[in-house]
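Dropping the structures in below, format is structure tokens.
Quick note: the coordinates plus some simple rules give every number you see, no bench work behind them. Here the structure is a predicted model, which means the values were calculated and not measured. Cβ atoms are built from the backbone, for glycine too; each structure is taken alone.
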Structure P
Amino acid sequence: MDRAQADYMGMLATVMNGLALHDAMRSAGMASRVQSALNIEQVVEPYIRAKAIRYLEQGRTVIFSGGTGNPFFTTDTAAALRGAEIGAEIVLKATKVDGIYSADPKKDPLAIRYDRISFDEAIAQNLAVMDATAFALCRDQKLPINVFSIFKKGALQRVTMGEHEGTLVYC
């Protein structure tokens, strides 16, 4: 399949995931809004930076979907970009592993999990938990990243409450 076409399909999938997350939050009594970099206003709001910031100031959760709206950019880069745009304190990356390792822990039983690692170290070691563009953007904006497992019970709550979980990538 053409790479750009595949990327657009992936962006649409993130919109569907955003809608599912929005519904789960609504069911839990949380106020949230879904914004998309793709123009599909019948389904979600368009991404408008000032509006997203206003929602956050009102105590709502903003779910950014649709990636950057451009092919060839990952959702990691979109998260870094949106985090920088709204003045976020940190980017939270919920993933399949419980942090950043020196090697793939499924392939290398001697892989070491880092509690903390600098952006420069992560980039130099080519640690593949996020793409280099996202790492570089966060580094340049002095925006830390916390990588943790979405499958670990209570991890998301602990991270959002400021507790240590996973790996912190810092400047």
Structure Q
Amino acid sequence: MISKTIINSGIDALEVTFTVKGAPELIKELKAESSGVIIGAGTVLTVVQAEDALKAGADFIVSPCIIEEVGAFFRERGIFCSMAAGTSTEVYNSYNHGSDVVKLFPGEYMNPGIIKAIKAPMPFIDIMPTGGVDHKNIKSWFDNGAFAIGVGGYLTKNIDENNLDILNPDAKF
């Protein structure tokens, strides 16, 4: 399984998206088997999914868009929430509706300089680009003020159960 191999390779924070069949069960299984690893739920689009993620033991949630009721659900419970945005207005709205760190998405369609531009008038908002972040541009994202980056697709592109050996602790990022 890709998730377990990633964890065994030293990654200590992992997002299981709700696009994966049986995501809550996988989150619960990974939490039970992986002491000290932060396991979150991604692509959370409804309060029902948010409840399922929380029941499964998710440490955080991520959404590809701003969903006010999902942000409120996690803010009320003190659980880390990151909802996506693509413009300065959306970044501010994501923050106001519960994002602890705003997910800048989809990053492959943006210039890393957008973070510096947004943070100029709103330095209090932490921003994490996802989508399109890779070894060629990661430094530029951080140089422009990224708080963190999301690299799931970059790490697992073309990986399946037949070539899990590619994901090993000696791999170079």
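Quick look at the numbers
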{"quantity": "Structures P, Q, by distance in nm of label points 7 Å out along Cα→Cβ at positions 26 and 98: label with the highest value", "calculated": "P"}
{"quantity": "Identity of the structure behind -12000 (criterion: helix-only ellipticity at 222 nm (-39500 (n - 2.57) for each DSSP H run of 4 or more, over all residues; to 500), calculated), options P, Q", "calculated": "P"}
{"quantity": "Structure responsible for 20, with relative contact order in percent (Cα under 8 Å, 6 or more apart) calculated and labels P, Q on offer", "calculated": "P"}
{"quantity": "Label whose coordinates, when percent of Cα pairs over 15 Å apart, for residues 42-113 alone is calculated, return 65 (choices P, Q)", "calculated": "P"}
{"quantity": "Which of P, Q yields 4.1 [distance in nm of label points 7 Å out along Cα→Cβ at positions 58 and 106, calculated]", "calculated": "P"}
